[in-house]
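Take a look at the structures below.
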Structure P
Amino acid sequence: MPKLGIIGTTSWGTTLGALLARKGLKVKLWARTEREAEELNKTELPLLSGARSHELYFTSELHEAITDAKAVIMAVPSQAMRQNIRLVAQHLKKSTIVVSAAKGLEIGSHLRMSQVIAEEIDPRYRNNICVLSGPNLAREIMLGLPAATVAASENEATARTIQRLLTTNALCVFTNNDVIGVELGGALKNIIALGAGIADGLGYGDNAKAAFMTRGLTEVTALGVALGANPLTFSGLAGLGDLITTCESTLSRNHYVGVELSKGRKMEDIIGTMDAVAEGVSTTKVAWHLAQKLGLEMPITERIYQVLYEGKNPRDAAEQLMRGEVNHELTGRKWKLFSFLRRRRRS
């Protein structure tokens, strides 16, 4: 069976490792220290109960995790992607597929994770880049519950290979060639999940939350189209699917942050007590800067940015959104949704 390397002992990285080991693949998961690797090798994982747990092995030796791997999955926080792929790059071969399992945008460069990876690896290997995104709560998958996800690559053969490797009885993997849309759907929905958490924390009810999620998806799609994505991607698993899961589930870290913000807690205090990263916090900053650069109307992103970085009261932000100017629901300043559809019809 093929060998897979996973970089990052995040909940998602560990879950993917357990899932693929249960399938019978040999999985080496890289931990930062020898002590961490030893402790994780002793940990009982629910997904591997009664399965061949010896197929999953944690190591602190990077070359051991990557050497001869058919694919390397980068399951690290988005702001740590560049430093990690730099370490990995020197061990890659022409046939090694690099998969980004991170859902975020890099602060400063405003780049998607596949773009960060492309900058750091040998240009000859860029056709081997793939991204993984969808409604994938790690805790549910670790318990063996069914889920679906999307493997996207500009190279169809690369996406198909990852589809075959990652598909299991519990995980259905679809393919897509719209890397921009799949990545942005996974990253930007976290901004909307922060707002959904605020709405729940304020007790606004299901009507308001449904309206907020729908308007949020339209706003996310507008930014995606402006950056070159296919708007139809946002109606799929990496867009609407992931949005629903992240906005509705109490397992969502971004939803949790939103709820806590509605209670009056400071963002720094909330983040300081969490044992995992809420990607929406950094993604909001990047998306806000992109909107400013493009002159794009993104009222939800703007209000969430004000709450996170300017100390705006969440209730005031919500009320301002409700009082905002309304027009046709698919139009906004410099939105290109209609022009994209017209281009599609002409072609």
Structure Q
Amino acid sequence: MSAVGLEVVDPGLHAAVQDLGRPGLQRAGVAEGGALDPRALYEGAALLGQDPGLAALEMTLGGGRFRAAGAALRVALTGARCAATVDGRPVAWHTAFTLPAGAELAVGKAEDGVYAYLHVAGGIDVPEVLHARATHLRAGFGGLEGRELRAGDVLPAGAPAAGEDGVATLDVAPEPPIETVRVLWGVHALEFGEDERGRFLATTFRVSPKRDRMGVRLDGAAEPFRPARGLTLISDAVVLGDVQVPGDGVPIVLLADRQPTGGYPRIATVVTADLPAFAQLATGAAVRFRAVWPGDAVAALRAHRTRLAGLADHVRVGPAVDPLLAVNLIDGVYQGEVEP
């Protein structure tokens, strides 16, 4: 591990180390885990010119203060947009820049999503556990001792790749909040009557405050959803994005830290391409579902992966100037004689 790292001054709410998770281990009872918005890891990797599999810091609802320890650090900010400053001076989101040794980066609350990400050049170099550095909080392994961050922690930085030293900007339009989420009918969809399936698609749900890295509960249905007959199911494997209907009839979309197996019926499965945007929906946000064919889901995933693979082509690097100059200081200007 390197002596250079990121010191945690104030971790904010539910901050932990995450990467792309542990795919392929669910058969051994290990949830895949990893970042809830993996797009953000690819964006940070593009900005820093490094592998998207490197670990970063995931912050829930933003917040937190961090200091470059030991030497200057090249860092990037992605995911849910937050106000950010370096030693009190504003820096732009979706950029990479050099954080001077001893300088403090402050991240405000999230403005347009839930999960924000702080990347360092070389990645966060905590030990690998089961082939990944992602923190699994329920199981208590990975990341930094399997826990959320605390004030005083120092996250070691790996060896950075050779690259530019200026202010890098990701020149892509931000994706708007998703309102209609595509789903495939789930493994137990036919256990729900045609009317129930139709009602599932016709309902405008609200993202419940009862949410975490394991899943998101969906409120707003006029009545609970019920299978056509009483079911006693043998627990079997669940997959990322499964829409599980527990005994109270309120659907839950299963996310990265889901349980490996489950015995509740799953009426649908969110397509992989829509999961990052779904995970970023704010509490209280409205969302509906639209059933698609498997071929549509595959095409959407291919387009999603193509977009991620091409992010490096949209990175623009300017001169190594004061981070303040990366901010658009004239956006929203109006004439003085006109009421704003």
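General observations
- Origin of the value 3.7, where distance in nm of label points 7 Å out along Cα→Cβ at positions 94 and 150 was derived from one of P, Q: Q
- Comparison across structures P, Q (criterion: Kirkwood radius over Cα pairs in Å) gives the highest value for Q.
- Which of P, Q leads on FRET efficiency 1/(1 + (r/R0)^6) of positions 118 and 198 (r between Cβ atoms, R0 = 35 Å, to 0.05), largest value: P
- Test item: helix-only ellipticity at 222 nm (-39500 (n - 2.57) for each DSSP H run of 4 or more, over all residues; to 500) calculated as -15000, pick one of P, Q: P
- Relative contact order in percent (Cα under 8 Å, 6 or more apart) from the coordinates reads 20; which among P, Q: Q
Here, each number is a calculation from the coordinates, and none is a lab measurement. It should be emphasised that the depicted structure is a prediction, and the values quoted were computed from it without experimental measurement. Cβ atoms are built from the backbone, for glycine too; each structure is taken alone.
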